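Every number in this text was worked out from the coordinates using simple rules, so none of it is lab data. Remember, it's a predicted structure, so these values are computed and weren't measured experimentally. Cβ atoms are built from the backbone, for glycine too; each structure is taken alone.
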Structure P
């Protein structure tokens, strides 16, 4: 394990699953043996307002907050939030933004947040089995299948369209 700390910002609107996405990411990183810190800003989340969550993981992490210009990846669950968080991305970082093409491939549109985690899983040093275990922990059986399917769909989508 290197000393690198990975910085991820997840953004969206209240009710889109920002906090759930961050929890799944944090759980997957923890299961993979990383030290993990997570924080969130709820804003007016109950009224559809902006919500962000930072997840940092590595060999040793001291602070839960991602500094502007230091995010390895920024995950945006709705395009209108992109401008609010894009400044967190470092120059060689990854920007993953939900779009209609991806949403159209999902059996359950409410799983779009987990589909984006599927894309994120392609660029982070967390084995797929840890992502699957984290999804298993996060969702009850009725929702687990839809979210496992969305995760796999996101991996296929970003592998074909975003990853070289």
Structure Q
């Protein structure tokens, strides 16, 4: 792509066209250009998982990608999970019910990691959930309430796809 060429991306079902610098990180594009601040930036090295989004349905670290790499792709951020402000995504609801968050900084990345995971693994064990979470760091909890929330979501809800 040329620096003067616009990128075109579908994010949470909405199409965006923007001119961007070739080295603009996808996480910065989402946060600063589009105001989608639910994608958090923690380590900027892809280690903590706070910036996880769905890229064509697969979890990726937005801090490790350039915005131009998302040209002609479909992204989902945590803002795209809930159908509206009145109805949370089933996994978000389970996090609320099971007290699966404290400060909430890591939560968007964890949710975006686990939505496709639960779609592929609808009946996980505690060990399965802990392994799925291994790429997401939380400094506030011992992970037990997060694991409980995921197991609750798997038990109570059918999390088949991002809404």
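To which of P, Q does the computed value 28, 16, 13 (semi-axes √(5λ) of the Cα gyration tensor in Å) belong?
Label of the source structure: Q.
Suppose semi-axes √(5λ) of the Cα gyration tensor in Å, for residues 71-142 alone works out to 19, 16, 14; of P, Q, which structure was it derived from?
Computed on structure Q.
If helix-only ellipticity at 222 nm (-39500 (n - 2.57) for each DSSP H run of 4 or more, over all residues; to 500) computes to -11500, which of P, Q did it come from?
Numbers: P: -11500; Q: -7500.
It must be structure P, since only it matches.
Out of P, Q, which structure matches 0.15 when FRET efficiency 1/(1 + (r/R0)^6) of positions 23 and 151 (r between Cβ atoms, R0 = 30 Å, to 0.05) is calculated?
The structure behind it is Q.
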